[in-house]
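Some structures to go through are shown next.
Derivation of every value follows stated rules applied to the coordinates shown; laboratory data play no part. Since the model is a prediction, treat every value here as computed from it, not as a measurement. Cβ atoms are built from the backbone, for glycine too; each structure is taken alone.
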Structure I
Amino acid sequence: MKFILGTKENMTQFFNEEGHVVPATIVSVPKSVVTQVKTVESDGYNAIQIASGERKEKNIAKAQLGHFNEMGNFRFVKEFRLKGEETSDLKVGDVVNADLFQAGDNVTVTGISKGKGFQGVVKRHGFQGAPTSHGHRHDTRRPGSIGAGGPQRVFKGTRMAGRMGTDRISVKNLEIVAVDTTNNQLLVKGALPGRRGTMLEIISK
């Protein structure tokens, strides 16, 4: 199992060996340091905690500063849980870079999607809206009846207007098409969740 933290950059085009163009997203991989190794004996499960990014020391809690133990003033801290009896050779203080992955690796990328604010049912759920014929002047994007005439209440789960986006999204079965060890970047086929600068978790089983 391989895992790393990265930040989303812009999308681009990549030409593979067959000359076919592939839509891909550039992911920058800052220096990631192993800050804790959890085991079944001490914590009840196996996991690796890694941290990356930078922020001012004044914005970090004293407990976290002590936990980092002068390895750095990290911005992101994530724990990757190992499956079952699986173990890792990583130790506290080890540095993980983009060269951990290779072109052709199948990965799962997780991140927070873009926030859209309060949206109506047409944008949020793909409703068709009312017909734009005579008598429909200002209500073409209204949701219409919610079908709660009998019990006089709104059923749980009814699709209505509301907050959209800022959800934790996992995209599976993505392929790493190229690894740039010079600039410490990964090129991942397809679109990834979030805006530019979004922190992403990249896992290869």
Structure II
Amino acid sequence: MKVSEARANVGGLSNPSKMPCKSYGLPAQACKVGGKLRKVTGSTCEHCYAYDRGMYVMPVVKQAQSRRLESIKRADWVESMTAAINKTKYFRWHDSGDIQSADHFAKIVQVARNTPATRHWIPTREAQIVANYTGKIPGNLMVRVSAPMIDGPPPKRFTHTSTVHDKTIPLNSHTCPAPLQNGECGNCRACWDSAIINVSYHNH
């Protein structure tokens, strides 16, 4: 399958301007846990940047996100995503949106298995879906379960997590350097690094 064909099949890839790699953005409005947290004062989703701000409100972006969401139902989605990623060194899942179901997560895991040369990172608030997964997650897929509340502790039960802070940074966390780097990752790859247990992001 040609890369161009594969990317058309999956609705195209995202190109977050301040990240070092391509991503795969879905509509924030389709988030399951995130949709509930958006209504909770002090949650990490209350003022979601991908819900109604910046580039994410542009019609062309919203249309692309909708195409990707619909494409997950395709029988050849795993094959197409594998070809679409095309041996890129790093890949981020969901610069907007989140895991949609257990089946969706299993498909993502298989894509990671199919692309061993790529280091994948997926931040998610779908803790129960991750906890219920009984298969083996490949070493090149970094799943970080995200804390639901600003200044809250890292989620328990999970080996790798992320938090959002205004004032309180959990002990033994890597603090995201992006606010000091024009909002960019720069040379940092902590989110993909299995040696980093928790990454804490400044609330923005």
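A value of 34 for percent of Cα pairs over 16 Å apart, for residues 93-140 alone, calculated from one of I, II, originates in structure II. To which of I, II does the computed value 3.4 (distance in nm of label points 7 Å out along Cα→Cβ at positions 45 and 181) belong? Derived from the structure labelled I. Please state which of the structures I, II yields 23.5, 71 when Rg and Dmax of the Cα atoms in Å, for residues 85-188 alone is computed from it. Answer for the origin of the read-out: I. Upon calculation of helix-only ellipticity at 222 nm (-39500 (n - 2.57) for each DSSP H run of 4 or more, over all residues; to 500) from the atomic coordinates, which of the structures I, II produces -7500? Value -7500 for helix-only ellipticity at 222 nm (-39500 (n - 2.57) for each DSSP H run of 4 or more, over all residues; to 500) corresponds to II out of I, II. Each of structures I, II was scored by FRET efficiency 1/(1 + (r/R0)^6) of positions 21 and 53 (r between Cβ atoms, R0 = 25 Å, to 0.05); the highest score is held by II. Here the criterion is relative contact order in percent (Cα under 8 Å, 6 or more apart), and among I, II the highest value is seen for I. Taking mean count of other Cβ atoms within 10 Å over residues 117-124 as the criterion, the largest value within structures I, II is that of II. One of I, II was used to compute P(r) over Cα pairs in 5 Å bins from 0, in percent, and the result was 1, 6, 11, 13, 14, 12, 10, 9, 7, 6, 5, 3, 1, 0, 0. Which label is that? Matching structure: I.
Which structure, out of I, II, was distance in nm of label points 7 Å out along Cα→Cβ at positions 37 and 173 calculated from, if the result is 1.3? Show your work: numbers first, answer last.
On the way: I: 3.5; II: 1.3.
Going label by label, the one that fits is II.
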